[in-house]
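Chemist: Please find the structures below.
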Structure 1
């Protein structure tokens, strides 16, 4: 049994922790779901960015309905489906539907920075005022206490 990594647009990078969680022989995919991308109202430049990023990653791009494609791919591998965590309700819905038939593990990302106290997220500026001090240090903030 091999794991299937479903990478979505909220986690387009080769060093996402989802790749570390996958077992040997796992494969990664992105589903180019035109109906979903249209629903998200992504502009042409955003779509180009997503595609150009995808072709640099170790994965296969499939075109079609994301749930149908993922169900077929997960059924062929009979392993877990690993997916990066996302705040996107449409992607969360697909994850929940996959859970009906497959073992799905949602993998959290490493934080951008590790702050000494819980940040004030009411306004981005308040967060950034604290985060930039750490993020702009040599080595970046993600190196500090994030494993």
Structure 2
């Protein structure tokens, strides 16, 4: 990987990935680096879980991943913990398929999660909704790290 950040002005930077994608960091309307860190976790595990659910032929109509994190009150405001919340909506979503997909992502495939778990506790929770938006089931997944 070969990413960079280029200063624009004041406290505004442009982050540029090796693939050419860019994002504003800092300034009004830009991301804080710590926000990007947790978005990286959410994005990494999202790609894994949705891919696995598709392979398991789950009819997902809506999918969202939210990361709730805590940080130290004093500098350097390091992360202390993170909990990843998955909201999966669809018709007849198999709870075991969701739990297994999260377990595989957190314990085997997601490099961001694997890196974070070496420093802080990372939890995984899911919420499954039917097409009417009613909560059908929820639970917690304990990953078995394979790294």
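The numbers here are math on the coordinates, done by the rules we state, and not lab data. This is a predicted model, so every value here is computed, not measured. Cβ atoms are built from the backbone, for glycine too; each structure is taken alone.
Chemist: Figure out for me which of the structures 1, 2 the number 0.15 belongs to, where FRET efficiency 1/(1 + (r/R0)^6) of positions 104 and 120 (r between Cβ atoms, R0 = 25 Å, to 0.05) was derived from the coordinates.
Modeler: 1
Chemist: I have 0.95 for FRET efficiency 1/(1 + (r/R0)^6) of positions 16 and 136 (r between Cβ atoms, R0 = 35 Å, to 0.05), calculated from one of the structures 1, 2. Which structure is it?
Modeler: 1
Chemist: Hey, helix-only ellipticity at 222 nm (-39500 (n - 2.57) for each DSSP H run of 4 or more, over all residues; to 500) derived from one of 1, 2 reads -11000; which structure?
Modeler: 1
Chemist: Comparing relative contact order in percent (Cα under 8 Å, 6 or more apart) across 1, 2, which is largest?
Modeler: For this comparison of relative contact order in percent (Cα under 8 Å, 6 or more apart), the top structure is 1.
Chemist: Given a value of 13.3, 37 for Rg and Dmax of the Cα atoms in Å, for residues 24-111 alone, point me to the structure among 1, 2 it was derived from.
Modeler: 1
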